[in-house]
Each structure stands twice: as C-alpha cells, then as structure tokens.
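For reference, the structures are reproduced in the following blocks.
Just so you know, all these numbers are worked out from the coordinates, no wet-lab data involved. Owing to the predicted nature of the structure, the values given are computational and were not obtained by experimental measurement. Cβ atoms are built from the backbone, for glycine too; each structure is taken alone.
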Structure P
Amino acid sequence: MKIILIALPQKVDSVTFEAVEIAPLALYLLAAVLKKENHQVNIIDPCEFLQFQKNENIDEMCAAYVMKRIREYEAEAVAFSVNSFNWSNSKIVVDMAGQEFPNIYIALGGLHATIFAEHVLEVSKAHVVMRGEGEKVIVNLCNTLENGKELCKVKGITYKMNGCIFSNEDEEPLTIEEMKTTPLPSYEMLPENNPYTQMPVESSRGCYYSCAFCSIPHRHIWRGLDENTVIERTKHAMKFQNNIIRDSHVLYVDDCFTASGDRAINIFSRLGQLYGNSHKFFIEARITDIIRRNILQNIPSEMISSMQIGVECGYNEGLKRIHKGLTVEQLYEGLRIIKEYKFEHHCFLSFIIGFPWETMDMINQTLDTIEKISSEYHIVCNLNWLLFLPSDLWKERKEYHIDLEEDVFDQVLWYGNSKFFFQSHPMICWEDILQVEERIRIMQLKGPVGYRRSIGLEDGYKEPSSAY
C-alpha cells in the first residue's frame, strides 16, 4: 500500500508556525515499521510547511501542498499525526484533502485523536483513528485496507462506516521485547534542508506516576530499553545528526529517563566511553530519582546539554493535588544535590500556575519557591500558566465549574484565546495576571526566570474573578 505520513506544525498566530527544532520521531519510526512490512511510504515533514509562513491563506497553501504530494505519489492513504495544538489546522487540511480525494483513505493518529476519537471523526472527513501506540495498529490497518478485509478485526481503531462510528477493542501496548525489535527510524528520509537542532531517541516509554495535568496515556507503567539497545538507537540518530543536522544534540524523548537509576548511569557510562564529552544529550529527570538513585553522582555534567525537571507547584498542598509524588522538602534536597555535583547550569525546572483550584495566595506560594530557587541556586525556572489539555483535570472539569467540551480544540489558535483562558481558570481575573507578570518582572532582575505569555489577552477580553 502507498501511504503518506503527515504532521503539521503548530500555529502561533494566523500566519506563523511555531519554530520546529526536534525531528518528528513518530513519523520516521512508523515509516520504518511500514517499510519492514513492504508498504511504500512517503513523509511530509512539519518543516516542509514553514515555506508558507506569512501568507494570509496559509491553511489553503498547506492543503494544496498536501494534495500535490498525494497526486505525485499516487497515494492510497494518508495518515496525520495530531496533537491538541496542531489538530485545528490539521483538520482544515484533512477536510480539504477529503473533499478533493474522496477515495483516499484518511487516518488520524496521536494523543489528541486517541482521547477524542469519536469527536474528531464526527467533525472531520477522516475515516479512522488509530488509538494508542501506532506500531502494530498502523501495520494491521494498512494490511487490512490493502487486502480488502473488514476493519472490525483491527484492534486499536475507531472508524466510520455507513454513517456510524465504531470502536474496536484496544491494542495491547508494546512489550519491551517488541520495542527492542522495532526497526530503527527511517531518518534517511529527513529533508536535507531542515531546521532541526535536536535528534530524538526513545529509550523508554511511560511513567510510574499519574500527574493530574499530564496527557501521556501510559500511567503507572514504565518500559525501559536495555543499554545496548539504547546505544544502538543513539548511534543511529547521531549518524544522521552528523550528516544532515549541524550544531545539534541528541534528545531522549522519554517522559522520565531516570526512572531506573542504574540503567541511566550505565547508558551514560557507555556514551562516555564512546564519545567522551564531545557530544551532549538532553534528558528529563525527576527530583525523587535524583535523591534516591545516585544518578548525578555518576554522570558527568558536561555530557548534559539540558536536563528538564518538572516541579509544577511550589507548595505541598498543590503537589499533593496534582499527584506529583513530591514534596517541597524533597525539592530542596534535590537542589542541594544538583548544586553539589555542578548541574545547576545544565538543568531547568518547570512550574505551572493557574490550576483550577488555585487562588492568588496559592500562586504566590509557587512564585515564592521560584524566587528562592532562581536567586539562591541560580537554576533556571520556567513558568507557564496551565493549559487545560486532555488529562485527569479535564475529566474533572465540571467539579470546578469549567464549562468546556472537546470542540474547543477544533478552534484554530484556541490556546491563545483569552475567553478559553478565563473559562478554564475560574479563580483568575485580568488583574491577577497583571499582578503575576509584575512580580515575575521583578524576579527576573534577581535570577533566571523564564516566562512567556501564551494567552492572547490583546483582544481586551476581561472577566471578573469568581469563586465557588
């Protein structure tokens, strides 16, 4: 079967896409899986759409480009990788392609489509959603379509038929052994003139925790590849890093690279033997892992380009409510270790304010913690307002008097819409935002604090603070 895999970049305004820095691992991994099963694959990489920026008809130009590629390749199916940020502009392209090519099979994959499978099929011209992990689902779907068999036997899909929507049983997540035998991503298909600065490598999937705001599907389950497999995949990515992408580094895409301390240490020991300090790597870590597993004591800081650590709340009640599995006291113990082993300039902490229960007193407790960390430890703290994404909080939104449905994500640039912001932040008003931003401005004079307003308040929308 001839199939095109597509991912559009997220828009930051009506004529501009967000900068793309990380090669899209999912596209190149699924391409390799399909090619192994003798399907013919073409890819439209997100960076290819950047050429249409600054045009008022940017969505139409993207759709025309996709349709041109469909014609040239004589594709029988196209599959779009969608998340909550690119779904709205992807939907425009999906619908235009579906109108132009009614006989082309259109599939959707990715977290957003998985969570809202029935809805995205109802509101678009897509035919099927591949839910969950795609390696087995996409192969079984393509085999079934190619052989003219019934879709009812394909696990892990939701599909349209005769005006109705059907959902088959879930496909089982990949075992560690299945992950090990998955072919290496087809990075040879990367566009040569690409803007990427980070080559992605997957060394594990899932997380032992289940944070209330998080969208990842595999909670309380973590599957880590052995060090030999990780090294093989890293070498493969670095081969294309050196040949195609300049001044870049490897990014381990794991939700938590440090879930197994011994494994993390062994991987970096092997990397050190192979490359010394000549190559740098990005990882995501947890404070509790740093405390318990002697990780930083056994990894040279010079090998880390950046280490992201999610803290989110700066007060214990908030950490408990989001199920972070962390206390403020543990945070400061971890920071002591980070400083002792000279990682303070190689890591950054992420914080979130505006959880639906948060008052300004609670937000100020988080700001107090950030101010102390940035001024005393000189560790970068990045702060963002909560974006109300599919998560446990989304499921509980009615409890917080948040009247939103999944169709909000169909709206282009929903994440910059001030009305959406105030609907999803019932305790916050315009004056609170201004107060927070003034305090951040002062904090930035004392230490490294990152903050970017992601809400489009320029339209002047204003709503009074409310309590319940």
Structure Q
Amino acid sequence: MTHRHLAISNHMKLLALVFLAAFVMSFSVNKAFAAAVTLKTGMAQKFMIVGKGASRTAYLHINLEGIALPDSKDRAPVNVAIVIDKSGSMSGKKLRQAKRAAIMALGLLDRHDTISIVTYSSGVQVLVPAMRLNDRALVERRIENIYSGGSTALYDGVRVGGEQLEKYLDREHVNRVILLSDGLANIGPKKPSDLAKLGYRLIERGISVTTLGLGTGYNEDLMTRLANVTDGNHAFVETADELEKFFALELGDITSVVAQDIEIEIIIRPGIRPKRTLWRKSTIRGNIVRARINQVYGAQKKDLTLELELPSGKPLGAYEIGDVKITYKDMGASSKTVLSDKVALTLTRSQQEAEASIDKDIMSRVVALQAIEKNKAAMKLRDQGKVKAARKLYRANSAYLKDQATKLASPSLAKQAVQADEYSNNLVGEKWRKYRKKQKHNSRSTGAFSKY
C-alpha cells in the first residue's frame, strides 16, 4: 500500500471514528431525554367542520409525562423546609400527629438531602437550620420538643422557610417548602394576595410551596393561592390522623422529580387566534404563548390546554396550527433538553369525519378543566349568599359531566360529576365550610394531575 493510500485509509478510519462518536453522543442525549420526559401534542378534534354556524373554537393540548426513575439512587437531592404551625389551636392531637408525620418524613430522605424545620405561632423559630441530613436523631429530638401556644404568623413562617432553603439553593436540588396550618393567619400579612406576592418571589428562585390545611379552620383561598403560584401541591387534611399519609405522598413527589424549570413556547400560525389557556396560567402576546411548569415528577403528567379561535372562510384541507417547543432541565443528566413538535388540523364538511376524529382523552381533559371553571363560578355565587343560584349551577355542571363521561367513556369525568353533586348538597353552615375546602382541594388536584 502506498503512502497516499495509507493516508487515505487512516483518514477514512478517523472519519469513521468521528461519526461513531457522534452517533454514541446522539444516542446518549436521546437516552437522557427518554429517561426524563416524553412530549405528546395534539388537537381535541383533528377534523373540524367549516360552514355557517360551525364552531370556530379548537383546543391544542400538550402533555408532558415523567418517566419513572428505575432506582431511588438516581433521584435529585432534595432541599426541603418543613414549616409547622404551633399556634394554640394546634394543641393536643393535632400537634402530636404533625410531629409524628414530620419525623416519618425524615425516613424518606437520606444524607444527600438537606432539611430545615421552622415553627411559627406569634413569632417564628428556626428549630433546625438548613443542614445535611447526617444527624437524624438530632432533628427528631428538636421536632419532639415542639410545643403549642400563641397566634398564627403564617406569612413569616413561609418567608423564613424560604430563607432556610436559600442556604443550599441551586438548580441541582428540588427546593420545596412544606407548610402545615390549621388556622387563619392573624399576625403579619394575611390576605391571599399577600401570600401570592411572596409565592411569586419564591418561584422565581425555583422554590415551590406545598400547603397542607388541617381541619376546617384555615383559609383555603390563601393556601391554594400560594400553592398555585408556586406550582406546589395543596391538600385539605380533614383529620390529624391523615397527616402521615399526606406527608408521605408529598415526599414521594419531591423525591421523584425528573425535570425542572420547564418552559413551554407555542407559536401559532397567522390567522389563528390564541385565546386563553385552561386552568394553567400563561402569557399570550400576539401569536406566541408561553407558560412555565416548575417540576415534572416520575410517572406523573403535567399538561397545558390552549383554546384557539379558527379563522372563517378557510378552504377545506389540512393546516398547520403551530409549533411547540419545550425546554427543561433534565435532573438526571444535569443538562438542558429541548423537545419540539408541530400540530395540525384538517377542515372538513363531513360531520361523521369530524365526530370520529375526536381524541377522547384530550376532550375529556378539556371538559374537566371547564368544569373546574363552572364550579368556581358556583362557589362565587355561594360566597355572595346566592345559595339557590349556586345549587342550580353545580347541578347543571354535574348533569353535563355525566353526559360527557358517557360519551367520552371517562371515569374521571364521572367522578367530577359526583363531586359537583356533593357541593350542591352541602351549601349551608359547617357542611359548606368543609365542602368549600374539598372543592379547592379537588380543583387543584384535577388541574395539576396531583396524586392527592
């Protein structure tokens, strides 16, 4: 073999190695992506009727699903602050069960995680400053020594919990405040809007707040608002005996986070108007829709449903609706991943074709989120003292949900129908206090695909 042929041969071998390395790198990236989140997009109805009187409203749906972690050792470290109400109303069994639940939660963490314990009544006390969980016995002793008494400085409790998280705050951790309260905030800022402003400051730093309301004495508007703006969870804990269950569910979530800082961007084609997103908040500027989700958990869904107004006068045929781009931090690979997809729709004159094209899963989701809005309107009527009007709206919503549950073969819609009936039958006195909290809990759970 000549020197020239040898050089060419070596050059070809080098190119082959480069291509092989590129293939391996590509495979590794795809593998990392597959181990975190899958993206699925679609329209609630793939074929839409055109013509006089036809609906021009369409729904674009984005579904993100976290892949279950194969091993708990692969999870991201947790940076958690447990903030416990120890005011006078928490005395007795409530506080005993709260301490027991907090101690149980420690057993779901390990030495790679950080923990802080904050209590509040008339003031705030940092029982356990943020620390690696190397000395569990120390943390348990300090939890056991919590005693009750005083008022409820809830705002400062959350604020100090956030400050403790900042000591270990980074995007490699899952950063979460778990707030427990059984009463009304009565010291310091106390309105839902006050807590929402604090929540916005926390979520900007990547901190979510999960709120656990115990009994029927807490402010559910405040607690759900704080959870909503920070993309945390919310639960109505009816009795103290349930606290361990909800702490376990919450720790199960935060120790299974596979993706953080999820940014959604949808660019809609000219002529089609993005109107609003159902349940989840977004910003719409012209034809660009943006939304943010703080975290995706393993084996759980997060989604976004966008309502669109189609133009009139379009000829029959297939049309691109828009481009979807998802950017997120893969917690396993510690890197940014970008996913993208296109969504299309076909205009037809065939009623049969249009009906056959309904995606039952997506349409069920649309109905579920619209039902949350109708229940919210009924709650507003009840808050205004219009009991009969509220009952009428709840029952109309229930009838609609039952009809759609049958058409779409959806057990989840049937469950929502039962809930709407329960609200309509419990609009007076102490029963309403309880079911108002249940409605807030159920709305958050349905909207966020929560486990509880």
Note: FRET efficiency 1/(1 + (r/R0)^6) of positions 172 and 220 (r between Cβ atoms, R0 = 41 Å, to 0.05) at 0.75, derived from one of structures P, Q, originates from structure Q
Candidates P, Q; P(r) over Cα pairs in 10 Å bins from 0, in percent computed = 4, 19, 28, 28, 17, 4, 0; producing structure is P
Matching 2.1 (distance in nm of label points 7 Å out along Cα→Cβ at positions 60 and 404, computed) against labels P, Q points to structure Q
Note: mean count of other Cβ atoms within 10 Å over residues 148-155 at 20.9, derived from one of structures P, Q, originates from structure Q
Relative contact order in percent (Cα under 8 Å, 6 or more apart), calculated, reads 12; among P, Q the input was structure P
The value -14000 for helix-only ellipticity at 222 nm (-39500 (n - 2.57) for each DSSP H run of 4 or more, over all residues; to 500), derived from one of P, Q, belongs to structure Q
